[in-house]
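Asks: What follows is a set of structures to go through.
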Structure I
Amino acid sequence: MNSPLPRMFRLRQNFQHPPPLDFHAAVIQELAKVRNRITPGARLAVAVGSRGIANLSTLVSTILEHLRELGARPFIIPAMGSHGGATPEGQLEVLASYGITETAMGVPIHPSLEVREIGISSDGIPVYCSVEALDADGVLVVNRVKPHTDFGGALGSGLLKMCVVGLGKRVGASAMHAAASRIGHEQAIRGIASVVLRSAPILCGVAILENQFHETAKIVVLPREDIEAGEDPLLTEAWALMPRLPFDEIDLLIVDQLGKNISGAGMDPNVIGRGVEGYSASLLRLGRPAPFVRRLFVRDLTPEAHGNAVGIGLADFTTTRLVRAMDPRITYLNSLTALAPQCAKIPIHFDTDREALEQALTSLAMPGSNTARIVHIANTLSLIHLEASEALWQDVCHRADLTPTGELAEMRFTTDGHLLPMSLPEA
């Protein structure tokens, strides 16, 4: 077919770049809030999840080192619900992909998925918690605070959610999602978390904020009694720091990679404007909020996803190679645990990127492909450097928040028809 495709150019979003954070100093300073609660010889569980948090291994290593200096005996527990195929081996593999292993961290990792029921929430929901966490003298919950991918409101993805879903393992995650289908995510999570904070030996939460550059912007330790109220203002900060696509309407969004290390939904719905509960394929905007993405083409799965292709169902088009890289068992388990089967649906897929692009453009029913507003990104975390089509050239040239960094040029493909991915600068 080889239909003509629009020319593309590179651009940069002009976010203010803050000075780098001293992780070691920030961790020491913040952990001072709970230092008098750490006794020599205490067995402290450091709960680590499955998200691709910037500098995660460095942060976890620094926390462990300081706990040892205080005389504690720390160890790591995976806190990731049903991720990793809901097996100890799978969850160890997820941690290892982030550089978190027993050898690297110098402490044991206890990956058991065994849980114990510890109470009933005010909404009548059974509350479960990791046996490894319950048997510890204290638990430090380490997680990034950011807007959630499944729901809005005053609560996002952070410490409370990890107390419920992460420490609840697969059983707790299933109980929360079942309750959320009736009463909503925020009410379910807050009610269950309240029981966990009262009944489990939570020492503190280590909250991480990231900036638009996917860099660590802030580390805040919230003692047990401050977690419920303290997470709300951190979410407000996280919203302000979150990068977004710079255009209100996009005809075709090309995403190089999806994966659980990028977002819990594979591709962050807060970025792509498509919710995990489904979306309309209508080409008419009809008052829908920005960004309005008419067609979405996702090309590949991250290696760190370990075959979990949750989020593929948010796309309209994909590649046969991504479908082949998908592990159905792991993907379906995660999707069904979250009661979001649509996130695992497989879109129309083609053997080459060129054919997928041509068919996606044809499905837009436009008079010519040169008028299509196309944006190409590496993933929904990396939004500083992008590519856009010639239809957006004048828009970009007249905006102070955007800077063209390249000239208009033809899309670049390999000899077998695969689009070259976005190349991102080192800094």
Structure II
Amino acid sequence: MQSTAKAAQADYLKNIGIETLNPMQEETIAKAAVSPNLMLLAPTGSGKTLAFLLPVIQALKPEKDEVQALIIVPSRELALQIEQVFRNLKTNYKVSCFYGGHAMKIEESSLSTPPAVIIGTPGRLADHILRKTFDTRTIRWVVLDEFDKSLQMGFEPQLAVVFKSLTGKQRHLLTSATSLDIMPSFIPFSQPERISYLNDTAPTRLKLKSVHTLSTEKVETLMRLVAGFNQEVCLVFCNHREAVDRISALFTKHNFAHGILHGALEQIDREKNLIKFRAGAHNVLIATDLASRGLDIPEIKHVVHYQLPQQRDAFIHRNGRTARMHAEGEAYFVLAEDEIVPPYMDDEIIEIKVNPKLVLPPPPEFVCLYISAGRKDKVSKGDIAGLLMKKGGLTADQIGLITTLDYTSFVAIRRTHLKQALSGIKNEKLKNLKVKIEEAS
């Protein structure tokens, strides 16, 4: 039985191109098999998603036609990301994803044949439970990913609704990037077994730099700084969405390719901007702290703090997007004359100058195509790649990241082949469907 589980796990890892697990993942999987209540403390980028998905999958019963596991996450982006990892593992189990901004009708329809695993945000899960759209009494596994973030975002009442509906006999696995000393009252245990890798990483090779400017020139200074990265992947952090929009307006005025991410965006725009960033269709993302936790975004070479985080924890999580898993990275402070480095900073910071003239970098290597069909239309990544190669005349190395959503898809292709591809696939059908294919706005 154990050898069968090992063989299945090896197949799952092969499906996502991973040969071996890291020590944190190995330890978590082993302890999750015997510990009913486990808390995993590990930094961003360490592989927590696989660490909890694999033991959950091992515990699922194929003969059970019911919801067996619940994975609760603080944001819809993280829910969609985990769902994609689950699908990429190519198990035989059905998964459904529930989150705000997603059509309730689609989610309820997915429950007509109960999924083995539901991934969702606290508010939407509480909504389903109050509507009694699925039976929570069959759930045997509960994962709370980025648990501390859910509490910080004020989801405790919704989480209480979820836990009140459960039998209390489930196994629990909590993950967090920061230590929690006291469990909230709705959690049916107080002392979980802990696995901590927070201090088990080698010192990150993160260089800290500062740029000083006048407050009236701060946005322009930021743009000149980012332009100097010459399309190396960069994440700019702001404390407020208004600052994100203000910076974006200047970048747009200069035709500087970039994306934005904050809580006021429509869900489809948040998804599209992250997809384009992951795909290399833009290499600059300007965001609030929504982008600092849990999201599977590319290896970031540069993190820029346009506005200073108030707490050291926020600073650490932002910087966790770069120098991940011991890679090199750089973090920058953009400081106006009335701003100082926060008191929690005791690291060496090098002051630098930026080019006084704006020299725009070349456009990103990739461009993103929008396709008006997705998973629910039975369209696969292979179908999309096949169309682009057979009709669009592209080779495999000219096609980048392909992302399929419920009713839409996105695919990155090399910018130099955009006209060729669009011309070749014009009026072509995809899986016998008439679809709209165009450059993603």
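The numbers here are math on the coordinates, done by the rules we state, and not lab data. Source: prediction; values computed, not measured. Cβ atoms are built from the backbone, for glycine too; each structure is taken alone.
Asks: Quick check: 22.1, 72 is what I get for Rg and Dmax of the Cα atoms in Å, calculated from one of I, II. Which structure matches?
Replies: Answer for the origin of the read-out: I.
Asks: Which structure, out of I, II, was mean count of other Cβ atoms within 10 Å over residues 58-65 calculated from, if the result is 20.2?
Replies: I
Asks: To which of I, II does the computed value 20 (relative contact order in percent (Cα under 8 Å, 6 or more apart)) belong?
Replies: I
Asks: Let me ask something else. Work out which structure the value 2.7 belongs to, where distance in nm of label points 7 Å out along Cα→Cβ at positions 250 and 274 was derived from one of I, II. All intermediate terms of the calculation are to be shown ahead of the outcome.
Replies: On the way: I: 1.1; II: 2.7.
It must be structure II, since only it matches.
Asks: Please compute FRET efficiency 1/(1 + (r/R0)^6) of positions 306 and 386 (r between Cβ atoms, R0 = 41 Å, to 0.05) for structures I, II and give me the label with the greatest value.
Replies: I
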